[in-house]
Structures are given as structure tokens and as C-alpha cells.
1. Figure out for me which of the structures P, Q the number 50 belongs to, where relative contact order in percent (Cα under 8 Å, 6 or more apart) was derived from the coordinates.
2. Which one of P, Q has helix-only ellipticity at 222 nm (-39500 (n - 2.57) for each DSSP H run of 4 or more, over all residues; to 500), as calculated from the coordinates, equal to -21000?
3. The value 3, 15, 30, 25, 18, 6, 2, 0 for P(r) over Cα pairs in 5 Å bins from 0, in percent was derived from one model only; which of P, Q is it?
Structure P
Amino acid sequence: MRFGIHSDMALTCDLPQHRLRRGDIVKLVDHHFAPDGMDGYSIEVFNAVGNTIAATAVPASTLEPLREDEVLCVRAL
């Protein structure tokens, strides 16, 4: 499934190298294909006041759309 650029998504797994956890909200910056042909995205992650805290590329399988029955929350890094 291809997601729209600039969409907010949730991570489906932890990314410890960036101190990110499953459920953290990310912004899609660009769509690309991995060398194996799989969909991937460049993502940017912001803190609660809007500063960038991480930017990386991930496979599409690590992302899921936000749902109406979910509530956003904050956590300390």
C-alpha cells in the first residue's frame, strides 16, 4: 500500500538507534524503493514543540495509518 507524502503515520516497531518506539508518530517526507524493490519512506520525527529529533528511511512495513480510535500522547526521550 502506498501512503501519501506529508501524512502522519505511526511506527509498527521500535527503532532503538533513533530512540523511537512502536506507536510514535512520524511524518512521511518522501517515497522511494529499496534495492530489493520494496516500498520505503523517508520519515521525520518531531518532539512535542515541533523540533526535529530524527530523520531516517524505513520500509513501508514499519508504518501504519493513524486511526480515529487512537489518542495521541507524549513521552520523555
Structure Q
Amino acid sequence: MNLLKQLLGIIWILLAIAAAYFCVFEFGLPKFLSDQQEDLVFGIIILFILTPLIVVGMGVFGYYALIGEYNNKK
């Protein structure tokens, strides 16, 4: 079971990298560079608030799972 947790840690880190890509290049920058005011506000929220929260949270969770912080200790 501990090996499975470590493998899932790698998956969480890869998901964090994928989330960073999609949040920045698919959601954030196109809205940030748009000419409309509501798109600009949404782009700022995505780029500077949501992206760091999502990526850091998933990355830290995956890192802790990878190093064995969640292993069963008897």
C-alpha cells in the first residue's frame, strides 16, 4: 500500500505540472490578453490567485506522498 501511495505521489506531481500549463496557457493568458474588461479581471484571478493555490497544493501533496510522509507507521 505504501508503494501505491508513492506512485500516486508521482501522479499528483504530474497533475500539478499539467494544471500549471492549462491554468497559464489555456485559461489565464488568453483572458489576460483579451480586450474586454471582464476577461481581464478573470485572467488576473486565474493567473495570480488560483494557479499558485492549485499548483502548490497539488505539488506539496504529491511530494509528501512521494517521500513517504503518509505511510502507515506501526
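1. On the way: P: 27; Q: 50.
Answer by label: Q.
2. Values: P: 0; Q: -21000.
Matching structure: Q.
3. Details: P: 3, 15, 30, 25, 18, 6, 2, 0; Q: 4, 18, 20, 15, 12, 10, 8, 6, 4, 2, 1, 0.
Working through the options, I get structure P.
The numbers here are math on the coordinates, done by the rules we state, and not lab data. Computed from a predicted structure; not experimentally measured.
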